[in-house]
Structures are given as C-alpha cells and as structure tokens.
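Okay, got some structures for you below.
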Structure 1
Amino acid sequence: MTTTHAIRFDQHGGPEVLQWREQELADPGPGQVRVRQQAIGLNFIDVYHRTGLYPQPLPGSLGGEAAGVIEAVGPGVEGFAVGDRVGYCTGAPGAYAQRRVVPVAPLIKLPDDIAFEVAAASLLKGLTAYYLLHRTRALKAGDVALFHAAAGGVGLIAGQMARALGATLIGTAGSAAKCALALENGYAHAIDYVQDDFVARVKDLTAGRGVPVVYDSIGRDTWERSLACLQPFGLMVSFGNASGAVPPIKLTDLAAAGSLYVTRPTLGTHMADPVVKQQMADALFALIRSGQVKIHINQRYPLAEAAQAHRDLEARKTIGSTVLLP
C-alpha cells in the first residue's frame, strides 16, 4: 500500500464540494501501473463530472488528463516499465491525485523533449483539436470553418493546427483581448460575441454563404445560432456543453435549414485503437516540436486548490490551458 493525497467529493455541486484527502493506494494489479504524477490538466469535462451533468458514482474523483513517471508495474504489463514517462487523457476520472494506479490501455508514451506540464496541458485539448480538424471533418488548404471558444485551451491549439493546414478559421471569443489572442494563434478572423452578432459576421465574412462546418463546445447558448451559420449540407460538430446541454433537436429542422448534418464525437472513440492513439499523440508532439503548435499554459494552481481553479474556469477567467501541480 502507498499513501497519497487526492481531490475527492461526496456529493455533486459547486467547487466547494471538492476536498483534499489522504488515501491509500493498493499495489498495481494485472495490466496496471502506478504513476507518480507531475502535472494534471484542468478541463471543462471535470466540471461536468463535479456537477453531475455527466453522473458518476459517489464518492467521486475528478480528472482525466495527467503526465508523470511510472513507479510500479503490475503483473503481465508489456510495453511499459518503471521510469517510463507517460501521459493519458482518456479513461475513468481520478487524475486529481499525487499518485494513481491506472490500466495501461489509456497510456501514451511521452518523448523526452515533451515536458510534463506541456503534456498535461495539451494531450486532451491537443488531441481533441486533432480529431476535430483531421478526422471528424478533415480540413484542407482553403477550407473555411467556425470555431467557438477560440481563446480556450482547445481553441488556441485548433487555430494553430488550422493555420498549419492552410485552412481559414473564424473564431468567437468573449472579449477583445481574447479575440486578439485568437488572431495571434492562427485565426483569420475573431468575433467578440459579447459585442457582435456572430451569425451576421459569419455571413459577412463568407459573402452570405455561411461555413461548411461549425465546431461548437459551448452548447446551449450557441446551438441554434451555430446552425444558422452553416451553408446547405453543412456539418455541425457539437463536442461540449460549457453553457449547458443543447436542446432537443427535430430532424425536420435540419432539413429546413439546408439538409444539415450533426455529429457528437468523443475523443475516447477516436482513441479506442491503441495504435491510432499513439499515432495521433505522435502527430501532436511533432506539431509541438516543430513550433507550429505552441501550448499556452497561462494558469497554474496547486492541486489542493482545485476548487479555486474550477471557480475561475467556470467564470471564464482562464485563457489557454491550466495545469494543477501535485
């Protein structure tokens, strides 16, 4: 047994339910390893788990993204050894911990030149941007798309990926400063949705045609207006619910709006194949290594202060990526 500290909660609710607790870890079992975590990623899905939007058994734990070093290996583990640098961004919640026993299935091998903080800040967000732009609706040079939350962790990486592909991204953000940041990170246009009607601006920027694809992690607040930005046969990619779940949709509304398509993809599905998972991660690391994608870690909190990190995230006070440090 090993003693560690972790964030736990006994009931769903606001950030105040998060508690810093000591706990005992069993030795890793078959197909498992124990990771000494060096950095943990903060993501909006953690809020969904805390509030119960995505229910899980109680008492609960949070976090799906972290990076660290393997310090113990269970029976039957192949391909990983003590001392390996690893990261992960899928699997059961529980990353808000100093140490953690995890199955090897979600693990990604980290190159020596990718820092732990960079990995923890980029695996979930970077691989999300990767599957959105390369697999869900593969962008190519000359394509135009709308991407909401352009100054968020996923948004900033997506802007840089799109620029590397030669595609044109129109972004939305909630302030002039955030719009400026989006423009610095690959967006051709940035719309302050507080000041401007983004539907009208998108139509202006596309000579009235609209865009062939919208990437939307905001959810309820942008759903109907996002659909209004699409050209006929356009694709609505809904991959998050930052403002709440999207309303029920009638298929006849998609027909009336121009034979539209809607998809709700997940990173877990795209990374279910371990070979594809490592290939996607290696492609992300190559973009980071080349400088085409820079990871902006603009907030760092001690893990014990995870509640404050959640408050700031929900208040949209954060920009770029945030890491929790054990």
Structure 2
Amino acid sequence: METRRIGSLAVSVVGLGCNNFGGRLDRNGVQAVVDAALQAGVNFFDTADMYGDTRSEVLLGQALGGRREQAVVATKFGWRLDDQRHGAKPAYVRRAVEDSLRRLGTDRIDLYQLHQPDPETPIAQTLAALDELVRAGKVREIGCSNFSAAQLREAQAAVRDGAARFVSVQNEYSLVQREPESEVLAECERQGLGFLPFFPLASGLLTGKYRRGAPMPAGTRLAGKSGFANRFLNQRNLALADALADFAARRGHSLLELAFSWLLSHRQVCSVIAGAMSAEQVGANVAAAGWRLTPDELAEVDEASEIDRLAPPQA
C-alpha cells in the first residue's frame, strides 16, 4: 500500500480508526479487524484515551500483541474523561501519556495528539511538556486535533528552537464537510503539516447505505442515534450524497471509492482513517483508495457539490 509522511512516520494512506473498539466492537471483533488491517497493508491505527471509555487503547494493544513493530500507533489526550483527567496542563500531559502507554502495552506512542485546544492552558506550556516526552523517547511525533488555522499558527510561534512541534492536525473533512478548505489546508501546506480527516465517510453517509426516501438500515452507526442522524442525514447531505453517488456510478465507481480517493487527491492528506466493524469493511476501505481522479473529474466533483441548488440549507 502507498504510504505518506507524517513527520518522521510513514503511514499507510488508508488507516484504521479505532473509535468503535470497546464500544460497538468487543475483543474478538477488534482482533478480527486489526488482523485484517495488517494483512491488507494498513499500518496506521488511530485511537484516543476516551474511545470506548478508555478500552479502545487496551483492545488495540492486545490485538497488536507481538506485531507492535508493524504498526504506527496514534492516540490522543485532552478530552474530558472525568473531573481530574482532562485538558492540556503539563502535569496532566505527563499523567495522560503514562496511562495511555500502560493501556496500549507499549513503550512509546508514535503520534501523540492533543485532542482539542485547551483554552485554560497556554499552548507553549503544553508543547514544552510534549517536547519532554519526545526527548524521553515515550513519544515519536506530536500532533493536534480540532485546531483552527489561527491556533495552528499560534502553536508554531510557541515552539522553542529545536523543540518538538506539531507535525499533523486531525479535523473533520469529507465530501459533505469541506470547511478545512477555507484556511486549514493552506496552513498545513505552509507549515508542512500532515492533515488527517476524521469522519471521512460522514459517519457512514458516504458509504452509500443511506439514500433519500429509503428507510434507515438496521444496525448501522446512525440507527438509534438521533443527534448524529439529524446532523448527517439532513436533506442537504442526502441530496449531495445522491448527486455524488451518481457521479461515481457514471464512471464505474462507488460512492465509497469517491469518498476515499477524493480525500487522497489532496496532497496535504496523509491517511484516511475510517472505522470498520468487520474484516470485509477493512477490505472495502483499502480497495476504495485506488481511484486516481483527474483534474477534470475533481472539477466535476466541485460542480456536483453545488448543493444550494440541490436542497435548501437546513436550519
């Protein structure tokens, strides 16, 4: 599989998001998915301390077992776990990394990411604590998530000479949510940051399972989650997904293939990290990344994405 660089790390262009681990997937399910990923050439595994109520890291570490050297493991800290475990103050950074190392059963984290900005802690303090972890060999590279372009610039300005700096940012980005194009992707280009899109399939909308006028498929991620369903399955998004699915079908491809390959057409995107509930879904995700869209096709995607004429904006 093709790899791209995040700092010193070479990551597969299709990664595995581990947010289902410990929640919708039990230990046996996690093992099957991780096995399939490694066999398919996926080496990039993205988790977080808060996924699965901290069980995601545990199950990922167990599933990798003696194959740890085959994997690039990314995790995150800073989201609220409880009253004591949250934020990005230096003391908590040191505690959080030890907790994640223990849960993962490893001696280092390849990409350690601040899950969200902490308005109560100057970014310079957080970066200094992360630099200590890099110098101690507990972390190889550091990144951030849910940062704006302005926050990325602030972080860059706070780095001391020779100290560790963010090498990646992980924000929401997909064919139905293109906000990073306004500023963040350009800032990634300027700073040499890798971009990691989360919700690359819009929580399943871009798999082709959901169509306007059709009942919601049972057992899917959005079934029974009215908040998520209302966010992703509104009329605007469903109309856009239909238009994009038609675009892909006319060229002999699926909406899933378009969703992966379109993201990878952006040179700032290093890996598309999507979750999977089965070995079959892992295989489908890996296969979906092979469409090399031409400049004309990319322009047609933009034209098909003119959603204001497809459906009125939702309040």
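Structural remarks
- Answer label among 1, 2 for the case where Cα extents along the principal axes in Å, calculated from the coordinates, equals 64, 40, 37: 1
- Winner on mean count of other Cβ atoms within 10 Å over residues 107-114 once structures 1, 2 are ranked, highest first: 2
- Origin of the derived value -8500 (helix-only ellipticity at 222 nm (-39500 (n - 2.57) for each DSSP H run of 4 or more, over all residues; to 500); candidates 1, 2): 1
- Read-out distance in nm of label points 7 Å out along Cα→Cβ at positions 163 and 235, computed value 2.4, structure in 1, 2: 1
- Ranked by FRET efficiency 1/(1 + (r/R0)^6) of positions 91 and 283 (r between Cβ atoms, R0 = 35 Å, to 0.05), structures 1, 2 are topped by 1, which has the highest value.
Every number in this text was worked out from the coordinates using simple rules, so none of it is lab data. Quick caveat, the model's predicted, so the values are computed rather than measured. Cβ atoms are built from the backbone, for glycine too; each structure is taken alone.
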